[in-house]
1. Going by distance in nm of label points 7 Å out along Cα→Cβ at positions 226 and 338, which of structures 1, 2 comes out largest?
2. Given a value of 0.30 for FRET efficiency 1/(1 + (r/R0)^6) of positions 26 and 178 (r between Cβ atoms, R0 = 30 Å, to 0.05), point me to the structure among 1, 2 it was derived from.
3. Of the structures labelled 1, 2, which one yields 13.8 when mean count of other Cβ atoms within 10 Å over residues 258-265 is computed from its coordinates?
4. Could you figure out which one of 1, 2 the value -10500 for helix-only ellipticity at 222 nm (-39500 (n - 2.57) for each DSSP H run of 4 or more, over all residues; to 500) was computed from?
5. Computing mean count of other Cβ atoms within 10 Å over residues 122-129 gives 28.0 for which of 1, 2?
6. Tell me which of 1, 2 gives 0.05 when you compute FRET efficiency 1/(1 + (r/R0)^6) of positions 2 and 434 (r between Cβ atoms, R0 = 35 Å, to 0.05).
7. Figure out for me which of the structures 1, 2 the number 2, 7, 9, 9, 8, 8, 9, 7, 4, 4, 4, 3, 3, 3, 4, 5, 5, 3, 2, 1 belongs to, where P(r) over Cα pairs in 5 Å bins from 0, in percent, for residues 202-329 alone was derived from the coordinates.
8. Just checking, which of 1, 2 has the largest value of FRET efficiency 1/(1 + (r/R0)^6) of positions 314 and 394 (r between Cβ atoms, R0 = 25 Å, to 0.05)?
Structure 1
Amino acid sequence: MNLDEYRRHDATALAELVATGEVTPPELLALARRRADAVNPRLNAIVRRMDDTADARAADGGLSGPFAGVPFLIKDLAQEYKGYPTSSGSRSLSRHVAPEHSTVVRRFLDAGLVIFGKTNTPEFGAKGVTEPDLWGPARNPWNTDHTPGGSSGGSAAAVAAGIVPAAGANDGGGSIRIPAACNGLVGLKPTRGLAPFGPATGESMFGMAVQGVVSRTVRDAAALYDAIVGPTDSSVYPTPTPTTPFAQQIATPPSGLRIGYSTSSAITSNPDPEAIAAVDHAAKLLDGLGHHVEEVAPPYDDAALARDFLTIWFAVLATEVDEARALTGASDRDFEADTLAIAELGRSAGVIAAMSALNKVNDYATSLQRFHRSYDYFLTPTLATPPLRVGATSTPPPLQAASRVISKIHGGNLLARTGILDDLIEQSLGWVPYTQLANLTGRPAISVPLHWTSDGLPLGVQFVGRLGADGDLLALAAQLEQAAPWAHRYADISL
């Protein structure tokens, strides 16, 4: 097998070739590394190689599982691999070695995957772009002047560039779907609790964050989720595992769906015409497949939701900074200025603000419940604009210096009075206002790559479903993939 042949196969196909003896795991690992060596210097998608461990695993003749021998990458955030640091994109944790595998990594390994590296992520996954001070920015293989999104940007860039057919990801506010949309990939944010965290932590971000993958094909997404979903002995409540595997569910195309769509956002009054075109194209495609599609008013107040989401996230980030300090003895210089400022905002807001925001989650879930009485899915753009240029959201150095001073003097209340929260909503969420709804409500949502801009950049669309509708979403994505294939499109940055 040569590199071009390797890149044309998804993970399911590669596993079949290993099973029939047409290719060996060491041969596949060598091809993945060759591709990484060729493109990663320009992408900065992989930030830590695990070559010795991967060599030993690929040479193990006893590998088993549905993806036995397939090369794979995991995210350097909340996907711990025993014996290697998990930096979470932060200098504060860059040398802290994981004492055990995380549950999702154990399940990746049980599926037979050969993990050979960890991928770039923003500090603590806090941004929709992947530009940490520690590792430097990751870049989009479709155009390296642009971001691959975040926080699973390194994983998505690696998949789109053909290093691996799929990679580990997670999502606390859009961090699977945003990179999927930026890179022309499939990205499912599963139902709350379906794919486990742990064992070191329980639910992350009060259940808003979930584990998962990004992939080029729907069948890979379905089979990989089949491999990782299900409760653990430490789960705090049961989340029903599908009685029929996702890989079987996608074989039956849905019919007669009712889909409400909207491109409106109170955060972004004028979504980019390309984002509107992406949804219009999806609506026409769905109509041609026999589904009922109509434009609707958004079933929730996304400006209010953005404030509540960020209020919760600020409190979470303040806790994560404090935990990193306690674990490693990190000082202020080991954190980015933006992180320190946001953490200080979280501390100064206090527990009442965070609890009030959490209490409002029920309102958003109830709004979606009412919507789903009439419609099976809510269709939106995944992004309000095409992928941003690298550095577009960077904080100027003078403001970074001011943030460090304010953090040191615990001036969060002063910072809040400047109106910074409204600025952060516009700057951080203005180009991605559609994704946080699924995280707050625990609902599944998927981004599929149905549109490319006139400049050749991917721009996905998102479907939000009822609680537990993960298999139905994957089946719809498979139907769309069949009607408007995308896996044959390659981001060939080597040309």
Structure 2
Amino acid sequence: MELSYHEKLTLIKLKDLRKAKFEDLVKETGLDQVAVMRAVLWLQSKGLAKLHEKKKKVVKLTETGKKYAEIGLPERRALMLLAERGRVTLKDLTEVLSEDELKPIIGILRKEGWATVKKEDGKLVLEVTEKGREALNLDRPIDKALKILAENGEVEAKEIEDLISLNELKRRKVAEDELKTEREVEITEKGLKLAEKGLELKEEISILTPELIKSGKWRNVEFKRFNIKAPVKRIYPGKKQPYRAFLDKIRRKLIEMGFIEMTVESLIETQFWNFDALFQPQNHPARDWTDTYQLKYPKYGFLPEEELVERVKASHEHGWITGSRGWGYRWDPRMAMMLMPRAHGTALSARQLAKDVQIPGKYFAIQRVFRPDVLDRTHLIEFNQVEGFVIGEDLTFKHLLGILKRFATEVAGAKKVKFLPDYYPFTEPSVQMSAKHPELGWVEFGGAGIFREEMTKPLGIDVPVIAWGIGIDRLAMFKLGIDDIRYLFSYDLKWLREAKIIW
């Protein structure tokens, strides 16, 4: 049977000890703990030794506990002063107690019945009771526990819990518990026979150096064998948070497809860009506080240039030059100035269209949006959206469906996609996109359509614009194989470590 140098050394020491604590075996071999543990595990796999493990809870004193074991608990020191003088004020107690210890002491002394407390001339006066004097001669469970722990350093939890609740000691911050593993190593009959036959200890070489080759000494040394199937400690190297990596891949993919990323200055928008520029009427229910967040302070922002505002206002009130009748109400600029956390990424598209676009051109943004909702497996109140639009002379609704399907299948990895008719104030026609999740079934994750002329013309655009807004968090659920959207922002180390890397 082939054994390494460490395995031979460990087995030779076990031959004399027969059974030993792991710490004693480490001392006997002179090797480090990791080397001995590895040797023991290999000897066990070959039937030459057995490793016995036993977990136990131990209790030890905290720094506060060590201090109290030496000078006494605060209530005992206070009681000793009381018994000596009969009655004391709070100021007198500062002779034996610190300021932190002084705060709870009145309650303890009163609760135990060791002292009466009354007010005299605006001062609290404590007077010792008969029960208090008798308590000085009592050895309370907490005092016994502190004494045992001070003498032994570390004691099994069961021994202490026979005296006093461990929770009580932890509440008083005088002791703490720890789960420890005791290990013993025992040689087997097979291992004993092999060790008694005699094992030659010959140091092994793990690295073949140029000096060994030049000198020819490599012929006379024994090289350490490496088992590539040997169990090793799992290593978790640094990597991007799984959802962050997914978003970065989406960004790269869209750029590879020729999209230009829209820049964003703030998470806060005026209602003008979030709603009005999108031809969403000011009396629309989606603008109510139940469907959007609003800033309490500052409450108002600033509108863009007056000419643009006038065109948007005219589009709302009577349709401007679009051929539409508009919404037929009096548009309020004050409402448009109200500030809010961005409710959807389409606000970025409106800003970009009003600012500058290439025709033809493709644009996108991945941004945080905020909506009041009930948190569950598929809903968040703060989430990411991929917002995008394509602008060009000959674009049709069919182009939009093609882009959405390609995005869902190639980028997000959805196997089945379906489209349903929908309604949005700023697109016509409009469509909803859903994908099938293996656990949750059909999940809606995006809306799209062709921007209405009532929206685009006031922004200075006179060609078709196809646009979409996709809840990228839900798409990430498909790619990462999770069935709860909240896990995307989880602190669960196990999931963060084991989540697959997305390329």
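1. 2
2. Going through each structure in turn, the value belongs to 1.
3. This value belongs to structure 2.
4. Going label by label, the one that fits is 2.
5. 1
6. Source structure: 2.
7. 2
8. 1
Here, each number is a calculation from the coordinates, and none is a lab measurement. If you're wondering where the values come from, they're calculated on a predicted model, not measured in any experiment. Cβ atoms are built from the backbone, for glycine too; each structure is taken alone.
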